[in-house]
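Multiple structures are listed underneath, in structure tokens.
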Structure 1
Amino acid sequence: MIANAAGTLVVLALVAVVNYDVVARGVFNLPFMGAVEVVQFSMVLIVFLQLPDVIRVNRLTRSDGFLVLASTKFPRFTQVLGQVINLVAAVFMLLVAIAIWPEFVEMLETRDFFGVPGVFTAPWWPIKLVIFVSAAICSLMFLLKALLAFSNVDRSSGSGEA
């Protein structure tokens with residue numbers, strides 16, 4: 001939830017930057033140099049800062065039409081399939097975290113920047129760190145969702161339900 005709040009603050013900062021650029025460009029003919037880079041930087045931050053909370057509250061956009069249709073006739077099957085999907089998502093997010101970690105370390109050591117030198121530059125490492133932390137948290141959340149669902153299946157199977 002803290003990361004989600006931080007992502008919301010980034011959205012507000014982005015609104016301020018874009019509004020400043022529009023007014024400065026239109027009224028004073030002095031655009032904010034680097035507005036494009038700030039928008040690119042911010043978009044990645046917003047997505048990855050808010051992703052763990054989106055998963056936590058089950059608001060992740062996905063196509064689960066099949067699961068919805070199948071749940072009426074095959075509730076146990078759809079519950080198990082949902083668990084498998086969560087496990088696959090946990091593995092995928094873990095792979096993202098593992099893949100981004102070396103990039104984070106490299107960017108931190110080399111002090112590599114993106115943007116246009118002399119106009120606007122920013123370091124890459126904060127983006128890579130946010131992606132790593134977000135992916136790791138998402139992986140844990142998907143894993144917990146799958147494990148909690150498995151314990152619910154175990155309880156329901158012991159009650160004699162079909």
Structure 2
Amino acid sequence: MRIGFGYDVHRYDTERDMILCGIKLDCEMGLLGHSDADCPTHALMDAILGALAMGDIGKLFPDTDMTYKGISSMVLLDECARRMDENGYKIGNADITIVAQKPRISPYTEKMRENLAEHLKCDVGRISVKATTEEKLGFTGEMLGMKCYAVVLLEEK
């Protein structure tokens with residue numbers, strides 16, 4: 001087994017859609033980034049790549065490469081899943097925490113879990129997505145941005 005940890009952060013942007021775990025949320029703002037700025041998916045990909053000792057998403061999909069400008073993070077997650085499979089691993093489980101004052105995440109968590117499980121080719125019961133606020137403390141509490149944490153356990157196939 002291998003374990004990986006991922007972290008990502010993005011600033012809010014009123015000109016963008018809010019895309020989390022590949023799902024478009026009904027929200028007055030989105031996140032700023034080179035790709036679709038899908039913060040929890042970025043944290044998950046970093047956890048997978050970390051468990052595989054392959055660096056991070058910045059190494060694999062650099063923001064200096066225009067190929068990835070505006071790309072769906074689900075396309076990038078598919079590549080991480082391919083590398084995981086190619087190296088003889090599968091998802092044991094993944095746990096993602098979204099830290100944000102807004103938007104309210106709970107109405108979307110089941111869709112998020114299902115979407116991630118589909119892309120990772122695993123049972124939805126192996127994927128956890130949850131959210132918390134920071135009680136109006138720090139940059140997330142001040143509504144400047146969102147941060148996400150992810151841990152993943154990979155098992156040999």
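Each reported figure results from applying straightforward, stated rules to the coordinates on display, with no laboratory input. Fair warning: this is a prediction, and the values are worked out from it, not measured in the lab. Cβ atoms are built from the backbone, for glycine too; each structure is taken alone.
Quick check: 3.2 is what I get for distance in nm of label points 7 Å out along Cα→Cβ at positions 111 and 135, calculated from one of 1, 2. Which structure matches? Label of the source structure: 2.
In this comparison of 1, 2, the computed figure 33 for relative contact order in percent (Cα under 8 Å, 6 or more apart) is attributed to 2. When mean count of other Cβ atoms within 10 Å over residues 31-38 is worked out for each of 1, 2, structure 2 gives the greatest result.
Which of 1, 2 yields -0.70, -1.11 for log10 I(q)/I(0) by the Debye sum over Cα atoms at q = 0.19, 0.28 Å⁻¹, for residues 47-94 alone, as computed? Computing log10 I(q)/I(0) by the Debye sum over Cα atoms at q = 0.19, 0.28 Å⁻¹, for residues 47-94 alone on every structure in 1, 2 gives -0.70, -1.11 only for 1. For the read-out helix-only ellipticity at 222 nm (-39500 (n - 2.57) for each DSSP H run of 4 or more, over all residues; to 500), a value of -28000 was computed from one structure; give its label from 1, 2. Derived from the structure labelled 1. Starting from the value 14.6, 44: which structure in 1, 2 was Rg and Dmax of the Cα atoms in Å calculated from? The read-out comes from structure 2.
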